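Asks: Once you scroll down, you'll see the structures, which are given as structure tokens.
Every number here is computed from the coordinates shown, using simple stated rules; none is lab data. No experiment lies behind these values; they were computed from the predicted model shown. Cβ atoms are built from the backbone, for glycine too; each structure is taken alone.
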Structure 1
Amino acid sequence: MSERVTIAPSSVEGTVQAPPSKSYTHRAILASGYARRATVRDALWSADTRATARAVDLFGGAVERTAGGVLEVEGFDGRPEVPADVIDCENSGTTMRLVTAAAALAEGTSVLTGDESLRSRPQGPLLEAITDLGGDAYSTRGNGRAPLVVTGPIDGGEVSIPGDVSSQYITALLMAGAVTDAGIDVVLETELKSAPYVDITLEVLEAFGVDARHTADGFAVDGGQTYAPEGGEYAVPGDFSSISYPLAAGAIASEGGIRIEGANPSAQGDTAIVDIVDRMGAAVDWDRDAGTIDVATGSLEGIEVSVADTPDLLPTIATLGAVADGDTHITNAEHVRYKETDRVSAMAEELGKMGVETTEKQDSLTIHGGESTLEGATVDGRADHRIIMALALAGLVAEGETTVRGADHVDVSFPGFFDVLEGLGADIERRE
């Protein structure tokens with residue numbers, strides 16, 4: 001049964017611990033798989049990251065979660081075995097992209113699939129890149145989408161790939177390329193969208209002793225490298241995609257203020273949410289040394305924001321725009337349509353049910369906050385964790401009750417989200 005959560009108008013305040021980063025956790029688990037062994041501390045253990053851990057198991061490694069939430073990983077030491085079963089990536093696009101490239105290192109054939117949403121997401125450019133590198137990779141339906149069949153091993157080399165579909169293709173190739181014989185040079189055919197996510201990859205690779213770098217026309221990683229974090233351990237930083245929700249809650253519904261702990265600086269592009277909330281007029285102070293953000297409600301005004309590098313922030317910004325005066329214009333958003341759902345249309349349609357006026361174009365979404373009255377309604381979370389959380393925030397300040405269908409899907413990235421909101425004082429009712 002799908003969970004329904006009803007949110008009544010609420011004032012919130014208190015202290016929140018930032019959830020660990022999903023992006024860093026995915027990379028750390030797979031990097032530990034590429035290693036002989038490693039310990040990952042402060043890992044996010046969610047539906048998505050468990051999918052990556054299962055893939056490491058199927059490649060011949062073993063991921064064990066201890067009582068303290070620490071992950072002890074026995075790796076496959078750069079040589080993944082051919083999986084004994086199909087790799088089910090469930091709803092995790094990151095898992096599918098990163099693991100597809102890992103599968104290309106195995107001496108044999110791997111099969112990857114996922115749920116209905118994941119089977120609709122584009123994988124073609126990565127399959128073509130693997131084929132160009134000497135492997136064999138194809139979609140069983142011939143449409144560039146899962147189920148995927150991948151046969152290796154690849155030896156490395158130079159490959160061209162578009163940069164405007166998914167930065168995860170580049171991440172996948174760099175991570176796999178480090179343990180090939182020749183390394184991999186990735187030449188970008190188009191401008192890279194979501195570039196900070198590749199910077200996250202470079203940061204994690206460096207922590208695991210792997211050298212990868214920017215080049216004049218893309219990225220490169222030398223072959224023959226070994227994954228080994230210093231001291232055998234890696235600690236995952238807090239997740240700014242997830243931080244965006246309590247931060248936005250403070251900006252729209254907290255006279256007394258919210259403090260977010262664990263907000264340490266990192267390569268995450270989604271740190272931009274702090275500046276966005278500040279520009280819109282909330283009272284916000286980020287102590288980078290202490291890793292704390294204090295935020296309280298202000299008189300919000302609409303702004304223009306590009307999400308070229310921060311696609312996961314669009315739902316949060318859309319909700320902020322619904323509360324703000326004037327127009328909030330979200331630009332460079334076409335790639336946000338190829339996430340767990342089409343997040344541009346999803347936010348336009350679901351906020352529309354709550355009385356919010358929007359203008360949707362192929363690559364932008366404008367929220368006409370000044371022309372809108374936010375009213376409680378029953379809305380569909382679209383089985384998308386970010387849509388669910390953003391709509392729940394709108395429910396904090398809507399007139400009347402807001403019911404979000406499919407609320408259990410927050411487990412993908414922020415399993416305790418509704419517990420956190422309740423702990424801050426939100427009036428929430430849950431039912432199957």
Structure 2
Amino acid sequence: MAQLQPVRGTHDILPDDYARFRHVVEIARQTALLFGYREMATPIFEFTEVFARSMGETSDVVSKEMYSFTDKGGEGLTLRPEYTAGICRAFISNGLLQHVPFKAFGWGPMFRFERPQKGRQRQFHQIDVEVIGAPEPQADVEVISVAAEILRRLGILDKCVLELNTLGDPESRVGYREALVKYFSGHVDKLSEDSRKRLEKNPLRILDSKDEGDRRLVADAPLIQEYLTPAARDFFAALQDGLGIAGVPFKVSPRLVRGLDYYTHTAFEFTTDMLGAQGTVLAGGRYDGLIEQLGGKPTPGIGWAGGIERLVLLSDPQPVPPRSVAIIPIGAAAEAEAAKLATELRRADVAVELAYGGNAGKRFKRADRLGCFAAIVIGDDELAKGIVKLKDLKSGEEMALPRGDLLAKVKA
């Protein structure tokens with residue numbers, strides 16, 4: 001029988017690697033809490049319609065990359081490819097309109113059928129921040145500031161560049177759409193088949209195309225900046241001023257776009273040149289039309305998502321401080337006392353390693369391998385005197401102390 005392997009595009013996160021993974025999640029969680037975001041979670045699968053509506057039936061994700069299936073009840077379900085649609089669905093389903101601005105932080109696994117490569121897997125994990133119900137540019141400033149602070153605390157902000165653009169308001173996009181139709185209609189013979197379809201339904205989607213021929217045409221396409229209304233210009237100016245006050249450096253990237261109609265105003269990405277072709281570390285934007293598109297009342301929103309695996313690749317390995325103490329019993333009588341002592345210490349929030357068997361030498365080796373900071377030795381002599389021996393496994397220093405003084409000494 002062939003050796004079993006994980007499914008292509010998935011990977012195991014073993015304990016040593018999980019320490020770095022957890023570090024990224026904890027830094028993100030703690031930072032989001034400082035900004036007033038509350039943690040939540042949604043199911044890892046939703047009705048397929050949730051993602052088809054939010055991402056567009058003709059998008060590459062919906063048409064080519066989603067893991068969709070029909071369950072035994074005949075329902076069309078999809079493993080979530082991203083978090084925003086699920087959080088917006090939860091906002092509608094749970095009647096949270098009276099709680100705006102609704103500020104949420106979440107993290108978890110996502111699923112897309114893509115060609116696996118460095119920083120991109122078919123099951124991957126993201127951290128996610130959303131603000132629903134805030135139309136002001138100050139919300140955009142805050143959302144981006146949360147991202148920058150997370151990257152700073154992970155020690156990787158200086159490895160990234162914040163790229164920023166405006167997508168304008170709906171009024172701006174009317175004129176822009178007409179300009180795009182006129183431009184791409186003049187090059188229709190050079191467009192990919194997918195983009196020819198987009199030209200009829202939503203020309204802004206062409207701007208997101210991954211086809212190399214399309215991208216060459218996009219490079220010379222009109223820019224939205226030429227069609228911005230005064231209100232849209234003021235919004236973008238307020239965002240830039242706010243980021244300056246917050247001390248978040250950025251560069252304006254006029255070609256940074258989001259092709260779907262519900263996106264408005266802000267689009268941004270933190271990018272790096274340290275991950276090969278997968279340069280986006282964290283990306284987001286304002287989606288004022290999404291809640292309505294999902295069947296809710298018109299409600300503005302803005303958010304971002306960042307890939308945990310990519311953040312782990314960028315961040316430096318975190319030393320795991322030794323936190324366990326090993327108990328090493330010598331003799332049958334000491335085994336029972338060791339079990340009692342382990343229970344007592346664990347109830348006092350001290351991590352304890354107690355081997356299931358083996359002689360003292362093997363147990364000491366195991367304690368060293370696991371990175372324990374100290375060992376508690378109990379033998380017949382210690383039992384008779386009511387003491388224990390406490391050995392510092394780094395310095396080798398050993399002391400005998402009364403059993404009743406052990407907890408305070410270990411905690412110290």
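Asks: Distance in nm of label points 7 Å out along Cα→Cβ at positions 22 and 94 computed as 2.6: which structure among 1, 2?
Replies: The read-out comes from structure 2.
Asks: If you don't mind, another one. For distance in nm of label points 7 Å out along Cα→Cβ at positions 238 and 262, which of the structures 1, 2 scores highest?
Replies: Checked 1, 2; max of distance in nm of label points 7 Å out along Cα→Cβ at positions 238 and 262 sits with 2.
Asks: A value of 7.1 was computed for distance in nm of label points 7 Å out along Cα→Cβ at positions 198 and 398; which of 1, 2 is the source structure?
Replies: Attributed to the structure labelled 2.
Asks: Moving on. Assign the value -9000, calculated as helix-only ellipticity at 222 nm (-39500 (n - 2.57) for each DSSP H run of 4 or more, over all residues; to 500), to the correct structure from 1, 2.
Replies: 1
Asks: Another question, if that's okay. Tell me which structure, out of 1, 2, gives 15 once relative contact order in percent (Cα under 8 Å, 6 or more apart) is calculated.
Replies: Label of the originating structure: 2.
Asks: When Rg/Rh (Cα atoms, Kirkwood Rh) is calculated for each of the structures 1, 2, which structure yields the highest value?
Replies: For this comparison of Rg/Rh (Cα atoms, Kirkwood Rh), the top structure is 2.
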